[in-house]
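Every number in this text was worked out from the coordinates using simple rules, so none of it is lab data. Just so we're clear, the structure is a prediction, and the values are computed from it rather than from any experiment. Cβ atoms are built from the backbone, for glycine too; each structure is taken alone.
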Structure 1
């Protein structure tokens, strides 16, 4: 069963009197635990698709089905709830809060989504945060702030933060763009590990050939349309 489906999705932007067609009848399905690479040149529609899938933007026409729900007619508050419950984000610029340490940055989405957590829930959340920080290899840096971390370490904090709400899907916009090749490869390996262990679906917008070759589902966009959509056999 598909976890996400797009059916004849169009996205049109209006600039003064000009219509810009960003997406033109896009259709595809994403299954649970897919490791998806959205590829294509600049202006092909990758970021627009990612924003629609992440409930940050809305389609002009067509159906967007997430977790069995057609969200096309959702109000902003409903999109926000779905985004908080179902989706994690890894941003290209990390978007860590400079005044918070690693633990506090990872915990931050929980403070936004559930402000009335019980003491028992806070205890469970703290255990899970410790687990995530260990999983991304940052236990020794848990009390460090972002300016005390390398680019690769900051990206690992961003990954742990994206997972802290236990999302079914993680969206990543060029997650290795600001990293050197070694750190980029390590981040990809970590996300593949999380994909296998947690069955988390990852969807990337990327120019990175390493992500492209490691993806088991590749969607290539060109001029706002799907030019290619194929699956590879998953690597063990």
Structure 2
């Protein structure tokens, strides 16, 4: 494939992952017909206004997600293949997911642009971030400053984490790969346009075509575990 001919062992690959890659591990997605947003209004559980209006509801929502994640959910074949590709290419994972499945699979370069479910942070100082795997409520205080704590999640209306580093990774990368994402949430949905402007190839691996499907040079529309396997075989076969 001409899209991969320019790749060498030193090439950096920008891999954006969304909820679709974790679905086969048993993590419920947000935007499917039976997804989490159908049971909760975004305005009630995923904004800073919701947290200050009804913190108990927000705590409960993320406590359930955290308990689910830590109940034995494991990485699937798609996560593992990305980790294995690190032996051949420089894979940089920028994930919209708040689970830790890429990490558990063994990937070493991960940016959690929307935060991490197993972390909490102080509402008074964004740098006071703590590992957390149990329930969180109003009684828990930051052990550095004594302030109330919140989930370490980027809510709607807030700036995603490490955006400067993400843009730097994009400039250094030779290929953009989008896995299991709807193409509806910005700024992540705009990354493919950034790569098109830089005249770099773009690949979509998704169960169904995403909202900005016309921006991709190559697409494999299958479950993530199948699509990522096919992508790996293509890239290994065709790279220099």
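Points to keep in mind about this one:
- Label whose coordinates, when helix-only ellipticity at 222 nm (-39500 (n - 2.57) for each DSSP H run of 4 or more, over all residues; to 500) is calculated, return -11000 (choices 1, 2): 1
- Read-out distance in nm of label points 7 Å out along Cα→Cβ at positions 68 and 204, computed value 3.1, structure in 1, 2: 1
- With relative contact order in percent (Cα under 8 Å, 6 or more apart) derived as 30, matching label from 1, 2: 1
- Highest-scoring label, criterion being percent of Cα pairs over 13 Å apart, for residues 4-59 alone, among 1, 2: 2
- Distance in nm of label points 7 Å out along Cα→Cβ at positions 28 and 100 - structure with the largest value, from 1, 2: 1
- Source structure (of 1, 2) for Cα extents along the principal axes in Å, computed value 57, 36, 32: 2
- Computed 11.8, 35 for Rg and Dmax of the Cα atoms in Å, for residues 116-163 alone - originating structure among 1, 2: 1
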